[in-house]
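The following blocks contain the structures, represented as structure tokens.
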Structure 1
Amino acid sequence: MNQTKINKLIDVALPVAMNIPRKKRHVSLIVRRGAVVSFGTNSFKTHPLAARIGYRFEEMHSELDALTKYKGPKDSLVLFNFRFNRVGELRMSKPCCLCLPWCEAVFDKIYHSMVDGFVEHSYSKNEKGEKNGICNWR
């Protein structure tokens, strides 16, 4: 992922993040074939899937919010996770231990912000080319 594309995605995510009324502003973008097809934010809103996954207080995480808003084909999806502080600086936004298993099962690639840029989350695929990580809903 080159820096120009990342900067364009930051330009999409930053204004959304600055309008989140929380201390930690998480924004997830779902990209399919080079186009942003959905975005989600962390919120106090509850959701039945959040309860089944086991999220604390059943609140939506940005990854789940973005996925529930997306209604298109589920192939070739890439997740970009951002977290910004109150002045708009990037912070670490790796998906939590409850999000990571189902994200690995759904998305072809996962990128998350760090203080000094972006990192691609690496995970293995089995010999059939399927992603490891089963959506193990509780």
Structure 2
Amino acid sequence: MFQSLKDKVSADARRELLFKLINEIRFITQQNFGTSGIDRPMPWQILSPNYAWEKKKGDRTPTLMLKGDLIRGFRTTVGDNSASLTNVSPYADEHQFGVGYKNLPARPFYPINEDGSLTPFAEKSLAEVVQKHFNAQS
């Protein structure tokens, strides 16, 4: 299927679509920060009482936002046939997947399920981006 799309769409048009798609994923991911997310793949565990007192004046609501380094650490890359979203923060993976020996539970912010699939919300959002893109081309 992708090969037939590749044959029908110019490289510039593919890059434009990939740019729109990866930025939609970035938007959803960044909206998962704060007191509630728009598309977290699982609920976030509340903060430990000690950490909450030390860092957040007792508020146990996880936000993944203290200084903002993590939410500002996202980088997108777009090529001819692929796009990626990464985070340059050294502790991004620890928050996404958790770290047992640090007693840090996973608080995933990427809209990706444990099996590697996109969440239904992200799938629907990307399908809408594709539809709008091709409708605009017509």
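Numbers at a glance
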| read-out | value |
| --- | --- |
| helix-only ellipticity at 222 nm (-39500 (n - 2.57) for each DSSP H run of 4 or more, over all residues; to 500) from the coordinates reads -8000; which among 1, 2 | 1 |
| Origin of the derived value 14.9 (mean count of other Cβ atoms within 10 Å over residues 70-77; candidates 1, 2) | 2 |
| Value 29, calculated as relative contact order in percent (Cα under 8 Å, 6 or more apart), assigned to which of 1, 2 | 2 |
| Among 1, 2, which structure scores highest (criterion: distance in nm of label points 7 Å out along Cα→Cβ at positions 102 and 118) | 2 |
| Given 35, 14, 13 for semi-axes √(5λ) of the Cα gyration tensor in Å, calculated: source structure among 1, 2 | 2 |
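FYI, it's all coordinate maths here, none of it is from the lab. The structure displayed is predicted, hence computed values, not measured ones. Cβ atoms are built from the backbone, for glycine too; each structure is taken alone.
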